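Where a number appears in this text, it was derived from the coordinates with a stated rule and is not lab data. If you're wondering where the values come from, they're calculated on a predicted model, not measured in any experiment. Cβ atoms are built from the backbone, for glycine too; each structure is taken alone.
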Structure I
Amino acid sequence: MRFIVRVLINALALWLTTLIVAGVHVVPFAPGGTTETVVTYLLIGLIFGVVNGIVGTAIRIVAFPLYILTLGLISLLVNGLLLVIVAWISDWMGFGLAVDSFWWGVLGALVLALISWLIGLVVRPVTRERR
């Protein structure tokens with residue numbers, strides 16, 4: 001259940017990020033209406049969750065000394081790299097996230113992280129009450 005909530009939060013945050021950041025946009029898997037676009041955002045949210053969970057964790061473990069040396073600022077570059085990896089994977093599938101350059105990815109990842117954090121603050125009390 002927690003994973004599904006995270007996918008929904010990622011999809012909503014990604015949608016808001018594409019509205020704010022000009023260099024990050026989404027190409028739906030089929031031309032048409034709202035349903036295709038929503039499914040595309042959910043699939044990208046799923047891809048983002050998997051990439052962040054597997055690849056992101058491995059990169060953070062390997063780059064731990066750099067996190068200490070840069071006082072955590074390297075996380076901006078790592079998160080931008082993860083967003084570009086998600087864009088590459090979704091482009092390989094023929095739809096999904098498109099990032100114009102690495103620096104748009106860094107800015108998009110920063111906005112995405114802030115929005116996900118804010119949505120998580122709102123959703124967290126609701127999910128804790130159900131336990």
Structure II
Amino acid sequence: MSPAIRVSAAVVTDSAGWALVVRKRGTEMFMQPGGKPEAGESAATALVRELAEEIGVRVTAADLRPLGTFEAEAANEPGHLVVADAFAVRLERHDVVVGGEIAEARWIAPGGGHDLALAPLSRDLLLPLAWR
């Protein structure tokens with residue numbers, strides 16, 4: 001069995017239904033904003049912190065809608081699985097400011113993203129949830 005990496009991930013959509021993906025510095029694949037919980041953090045608390053660090057938005061745990069826990073091949077750690085506690089949150093494009101370890105952010109039209117290198121978790125599981 002592959003080692004697992006636990007993360008919190010945000011399925012961010014805007015009022016037009018476009019979904020946000022980000023690419024971390026030094027990587028090629030786009031994925032949902034989020035990251036690993038620190039010791040003692042809940043999945044939601046970790047995501048609140050990560051969204052502030054990565055895309056400059058201030059949300060509360062009450063702003064997050066739980067979507068479930070999802071598992072896929074890790075994008076940047078070969079031989080590992082990523083286990084993501086995913087949450088939906090609505091933001092607008094002007095709210096998002098790239099920061100921290102994020103090199104680039106892209107908004108994808110509903111059903112789009114085929115031209116981007118997307119992490120398996122995003123491509124196969126989370127982005128379809130954004131547009132259902």
### Message
Comparing distance in nm of label points 7 Å out along Cα→Cβ at positions 6 and 46 across I, II, which structure shows the greatest value?
### Response
I
### Message
Between I, II, which one scores greatest on Kirkwood radius over Cα pairs in Å?
### Response
I
### Task
Name the one structure among I, II that distance in nm of label points 7 Å out along Cα→Cβ at positions 94 and 118 of 2.8 was derived from.
II
### Message
To test your reading of the models, identify which of I, II gives -24500 for helix-only ellipticity at 222 nm (-39500 (n - 2.57) for each DSSP H run of 4 or more, over all residues; to 500) when calculated.
### Response
I
